[in-house]
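Alright, structures below, take your time with them.
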Structure I
Amino acid sequence: MSEYNWCHNPDCHTIETQSRIRGTGDNKVLRTIKIKANRYGDYQANIWNYFCNQRCLIMFLNKFGQEIANTYSVKQPSETPIKIKKEIRNGSIYNHRTNEYTIQPYTTKQIVRNNE
């Protein structure tokens, strides 16, 4: 992977901002923004390696979102096996009518994945 990428939004060069203006005199153009790869860390699959900002990402998804969804079609839901861990604790509850706290049991539920 090279050190820089061009923004993948095909309409990036049409957005009028100061950072896109290039050229001298009367020969000015709006140019696609060059992005430093891995600018937010070494994680290679980071979406910001391919889009200069959120506006360009959303424009790209509005234009090509259906095609992207069709390349990875989901025919059934995915499932992850879990267990529910229940624990009974005592907690204080404030009663506004009597201006008192009372101790009452309550149940907490925690999701525990099978591989943890």
Structure II
Amino acid sequence: MQLHQWDRIPPEQMNPLCARQVIHTDQMTIARLYLKKGALVPRHSHPNEQVTLLLDGRLLFRFDDGETEIAAGAALQIPGGAPHEVISLEDSFAIDVFSPPRQDWIAGADSYLRGR
């Protein structure tokens, strides 16, 4: 067993409108994301299944086959390999869970999130 405490994990400022805290376990990656209104997570895909739990705010997800808007209280499941982008329609706070762990994040190869 390992205890993780969010208040001891320093937020990583990915760009002026997006910050995150991350926990990597043997089988998953869990991230707390802070997205200011207007934040854009550019189109990308990853082999990991993703579940986004939106705790506060509104997010617009764009997929190849359409758009899905979610509000606080929603949980959106995204299959691995599905290209998507995300726009924060208002200040938002989400928890993203990925399985298996995000190796690109572990290696620092997540440049699509940085510098915007």
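Each reported figure results from applying straightforward, stated rules to the coordinates on display, with no laboratory input. Keep in mind that this is a model prediction, so the values were computed, not measured. Cβ atoms are built from the backbone, for glycine too; each structure is taken alone.
A few points about this structure:
- Comparing relative contact order in percent (Cα under 8 Å, 6 or more apart) across structures I, II, the highest value is found for II.
- If helix-only ellipticity at 222 nm (-39500 (n - 2.57) for each DSSP H run of 4 or more, over all residues; to 500) is computed and equals -1000, the structure in I, II: II
- Which of I, II leads on distance in nm of label points 7 Å out along Cα→Cβ at positions 72 and 96, largest value: I
- Mean projected area of the Cα convex hull in nm² - highest-scoring structure of I, II: I
- For 5.3 (distance in nm of label points 7 Å out along Cα→Cβ at positions 8 and 88, calculated) the corresponding structure among I, II: I
- Which of I, II leads on FRET efficiency 1/(1 + (r/R0)^6) of positions 40 and 104 (r between Cβ atoms, R0 = 25 Å, to 0.05), largest value: II
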